[in-house]
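Please treat every number below as a calculation from the coordinates, not as lab data. Being a predicted model, the structure only gives us computed values, none of them experimental. Cβ atoms are built from the backbone, for glycine too; each structure is taken alone.
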Structure P
Amino acid sequence: MTALAIARRTLRRDDAFPRRAEALGFTFHTPDGREYWARDACYAVTPEAVTTMEAAARELNGMIAAAVDRVVARGDYAAFGFTPRLAALVEESHRLEEPSLYGRFDFRLDPADGSVKLYEFNAETPAALLEAATVQLAWFEESPDAPGSDQWNAIDDALVARWPRMGLPHLIHFAAERDREDEIAQVAYLMATARAAGHEAEFLPVDDISWQAETGFVTPDGAPLAACFKLYPWDWLDAEEGGRLLPLGRTRWIEPARRMLHASKAILVTLWEMFPRHPLLLPASLDRAAIDGPAIGKPALGLEGWGMTVEGTARDESTEVAEGLPPSPTIWQQWAPLPGHTTPKGLAYPVMGVWMVGDEPAGLGIREGDDRVTTFEDRFVPHVIL
C-alpha cells in the first residue's frame, strides 16, 4: 500500500520543550493559557510530498508574478480594495521592482494522492516565521521522540543569504506593534538574520515613527528612517492619519508596497482568469454565482482567518470579523476543505505553510485547528520527513 503523503503522529507529551524554546524568543507558546505549540504530536510528510510542494511553490510564484503584471497593466484595483493613494504606491513600487524578502503559501495537501491546491499567498505580513524557521528545527534536533530523518527547513540560511541581495543601507530598522509579544518576537528573529548578514539592526515600535518635513519619516531621536521592515500592513498605514505622508517619504519599506497585490485575495481571481482549470488552483471569482457548489468568501484585505464565510455546505460557518479592518470586496473561492486527521481529542485540520525567501521555497510550517477554517488561534505543529 502506498504511504500517505502526510500523517499525524501522536508523541509522548513534552511540556518542557516550549519553556526551553523561550531562549529562541518563543515566549508566546501559551497565550492566555492556550497551548499554541503542539506538545504531543508532529506531522510526518514523505519526500515525494515535499518535492511536490516545492515544485508547486515555484510554479505558483511565477504565475502570481504574471498575474500581478496583468493587474498593473490594467490599472484596475477595485477588486483589491485599494484607495487611490495606496494604488499609486503599489504601482510605483512595481515600476521600481522593489525586492521582496519573504512570503508564505498556504496549501491544501491531500494525504491520499499528495496533490496540492493553493488557498492563498501571504505576501506582506505572514505569521509563524520564527516557529517554522528555528523553533521546530530545535525541536527536531533535540527531541528523542522525533521520528523521521530530516525536516524541510532551510529558512534561516535562506534569509541570511537574502539580505545582501535586497540593496538596503547598512542600518535597517524593524517595526512592530509595541503590545504584540508574538510580533515583536518575529521581528527580533528577522533582526538576528539581518545582523548575521552584516547589517546593523534596531527595533522601533511602529507608533514611534514620526515625520519631519525636511527629512521624511524619522525615529524618535530624529534620525532618518532610511530602511524599515514593518510587521504592519500597508492598508492599515494608509487608513491612518499619517497615511497621507506615505507618498512623500523616502524610506525603503520591507515588504514593499507592490506586495499588496500578491497578498490580496483578489489575486486569486486574476490567477483563475489567466490559468483556468490549472491543477494547483481553485476556481475564484468576485461573483458568488460563478462558483459551482460550496464556496468560501474571503475579504480581499483579510488576514489571520478573519471575516471568512463558508456557504453551500451541510454546515455553513463564518469567522469573526475583526474590528477596525479596512473594508474590502469579498473574493469567492471554491470550497476545498482541509483533510481531517485523527487526534485523541477528535479531528484536526492542518494547513501547509510553504515559506518563500526571495523567489525560492525554503521550508515548511504547519498550523492546525479544530475547525476547517484556519485562524490566528490555531496550533503550530512541527513536522518531519519520513
Structure Q
Amino acid sequence: METLLKDTLDHLRALVSFDTRNPPREISTGGIFDYLRANLPGFDVQVTDFGAGAVNLYAVRGTPKVLFNVHLDTVPDSPHWTASPHELRVTEDRAIGLGACDIKGAAAALVAVANASQGDMALLLSTDEEANDARCIEGFLKDKPAYDAIIVAEPTRGEAVLAHRGIHSVQMRFQGRAGHASGEQKPSDSALHQAIRWGAAALDHVQALSHERFGGLTGLRFNIGKVEGGIKANVIAPTGDVRFGFRPLPSMDADALLETFRTLVEPTPVEYGETFRGDSLPAGDTATAEARRLAARDLADELDIPVGNAVDFWTEAALFSKAGYISFVYGPGDIAQAHTADEWVALDQLGQYAQTILRIVERGI
C-alpha cells in the first residue's frame, strides 16, 4: 500500500472514531477539531461555532487559489450495522465506517496531503450539511474570501460533477370546517379532501414535466412525504397538513414551481412556506448557469479531473455557486453507499483522490 493512501486511512480511522452524527449534531469545537488542529502543520486555523452543533474549521497555508470544502457530519447509524460504525474496518478493497464514504474519506485525504506537501492549501471543514441547516456555509460566505474556485467533496466516484438538482422542502396547511360526515359536503369543507385533491393535481403536474431535460437529468423529482390531520372517520377534517419536496433541474424556475404548487387547487392552502431551499448547481438564470458550468468544466480539465454526468442529489456546491464562485463537486466514493449500513469507500478511489489533490497542491493551483 502506497504511503499517501496509508496515511489517509490512518487519518480516516481517527475521523470515523469521532461521533459527528447529525442529528443530534452534538458537536463542539473540541473533539474532532482538536485532532484536525494538531494535524494541519503550518496552517492558520480558525474554528467558528455557529451554535446548535454547527462548527467550521477554516485552515489556510500560503495563498492558495482553490478552496477545498468537506462536511464532517454524518447521518445517524442504522441498527443494521454489523460492527461498530465508529471503528474503521479496512479490507482488501474498501474502508468501512460511518462517514467513510460521505464524506470523511475526502477529509482524511486532505489532511494526509497537508502533511505530505508544503504547498499552499485552503480547507473549509463544516458540520451542518446533513441537517438542511446551512449555518456553516452561510457564515463563511459573509466574509466572501477571495478564491478562484471552490471544490466541494461528495461521493462522485472520482469525477467532477458540474451540475445537480436543487432541493426544496415545503410545509402547507389546508383549512376546513369540522362537522358530521353524514351530510353532503362542499369541496372546501374537508381539509383532508382538499389535501388529497391537491396531491392528485401535483402528481399530474409533475408527470407533465417528465419530458424536460438538463445535462442527462430528466423531469422533476417530487415526493409527498407526510400528510396528517382530521379527527376520525365520521368527522369532517378541520385541518390537513402536508409536507412535500421537489428537486428541480438547473433549467427550471424554482419560484415559479413553488407558486404553481401553491395554486393547484381551490381553495388554496391557508399556510404555505419553504422549510429548506437549496438552489441547483450551477446557480443563476439559464445564461449565468451555463457560463458557470463552462468555467467549472475548464477548471476540471485544467486539473486533469474527469468530468462526469449531472446528478440527482443536492450538495453545498450550489451555495458557493449562488455566491458567485466557480464550483464543482468532486470526491471519492459512490453515492449508492452513502447513508447505508456498513457504509464504505473503495480504496482505489480514495487513493486516486488523495493523489489528485496532492498534484493540485504541488502545482500551486
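Structure data summary
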read-out	value
Parent structure of the calculated result 0.05, given that FRET efficiency 1/(1 + (r/R0)^6) of positions 230 and 302 (r between Cβ atoms, R0 = 35 Å, to 0.05) is the read-out and P, Q the choices	Q
Highest-scoring label, criterion being distance in nm of label points 7 Å out along Cα→Cβ at positions 78 and 342, among P, Q	P
When mean count of other Cβ atoms within 10 Å over residues 110-117 is computed for each of P, Q, the largest belongs to	Q
Per distance in nm of label points 7 Å out along Cα→Cβ at positions 182 and 254, the highest-valued of structures P, Q	Q
Comparison of P, Q - label where distance in nm of label points 7 Å out along Cα→Cβ at positions 214 and 270 is highest	P
Origin of the derived value 20.4, 70 (Rg and Dmax of the Cα atoms in Å; candidates P, Q)	P
log10 I(q)/I(0) by the Debye sum over Cα atoms at q = 0.14, 0.17 Å⁻¹, for residues 198-349 alone derived as -0.86, -1.11 - corresponding label from P, Q	Q
